[in-house]
Every structure is written in C-alpha cells, then in structure tokens.
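Just below sit the structures, each encoded as structure tokens.
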Structure 1
Amino acid sequence: MELKLVRTEVNGKPKKTDLTKVEAMVNKEGTAIIYFDRDNSHKDLIALGEHFENSEKSFYMREVRYGLNDNDYMYEVHIL
C-alpha cells in the first residue's frame, strides 16, 4: 500500500511512503501522529486503520481543514 505524506508547500508534490515505513515508525516510538495528503484514497486510509487495529493498536483519523477552499484539507492519523 502506497500512501502520500502531507505536502510541505502549496504547489509541491507529496512524498510517498508505504505500510512498512509507517509500521517501523510506530514500532520505534510506540505511538505516532502522521499527516497524510488529500490525494490519498479514503479506502487506503481505512485499510491502514484496520491493519493497526488488527495488531491491537488504537487508530484515530480525522480530516483537518486549514483554508477556505474545498481542497484545503489533510488527514491527521494517530496510532497508539
């Protein structure tokens, strides 16, 4: 599963990551707060949540709006 991290610039392109890198980050720290780009499919983010819930982790996701445009949002994911 390929996921896109949030853009650091308005006109920039999002960096890509995958499930193994996210797992490594969670295993290293024990918890993680990750911001994903709006270009990710909602289905992929739900699958990410199901993966971590099956491994007995708590998963919380919300949509964060940072502007007035309909496209000014990102996904905030907490994995505990």
Structure 2
Amino acid sequence: MNKQEIELLSKEIEMLMNERTRLLKVVGAAAVLITNTDVENLPDISVNAAEMLSEMLNALPEETLKDALESVQAKVG
C-alpha cells in the first residue's frame, strides 16, 4: 500500500467509527424510549411500531446494546 491509500483507508475508518457512534446513540435512545413506554397507554397504531422496535433491539448482541445504552448515559441494570 502506498501512503495515499493508507490515508484514504484511515479517513474511511474514522468516518465509519463516527457513524457507529451516532448509530449507537440512536439505538440507546430508542432502547430508553421502549423501556419507559407503557404499551397500555399507546394508541393501537403505535403498538406495532413499538413491538417491532423492541424486537430489533432484543436481536442486537448484548455488548452492542450495552454500548448503546452507555452512549446515552442510561443506567444499565
């Protein structure tokens, strides 16, 4: 690899790491929202969306979900 290729790869890795950080914050916020949502009080049209989000969050690897919760400074119990 030449110097230019190494620099391009370095920039790409940095961009991907920044994107991961933003995505972890979104996932963390979604997890906090679902945790604090009372399904009994949701309109019927919103229940399916909440269930789908909950299923997607539960499908994540535990370590990823933990990182996401920590990224929004949520209490991990």
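Rule-based calculations on the coordinates, nothing more; no lab input. Quick caveat, the model's predicted, so the values are computed rather than measured. Cβ atoms are built from the backbone, for glycine too; each structure is taken alone.
Structure notes:
- Among 1, 2, structure where distance in nm of label points 7 Å out along Cα→Cβ at positions 15 and 39 as derived comes to 1.5: 1
- Given 2.6 for distance in nm of label points 7 Å out along Cα→Cβ at positions 31 and 63, calculated: source structure among 1, 2: 1
- For 5.8 (distance in nm of label points 7 Å out along Cα→Cβ at positions 7 and 47, calculated) the corresponding structure among 1, 2: 2
- Test item: mean count of other Cβ atoms within 10 Å over residues 23-30 calculated as 16.1, pick one of 1, 2: 2
- Structure from which -26500 was derived, helix-only ellipticity at 222 nm (-39500 (n - 2.57) for each DSSP H run of 4 or more, over all residues; to 500), options 1, 2: 2
- Cα Rg over 2.2 N^0.38 Å from the coordinates reads 1.50; which among 1, 2: 2
- Set 1, 2, criterion relative contact order in percent (Cα under 8 Å, 6 or more apart): the highest-scoring structure is 2.
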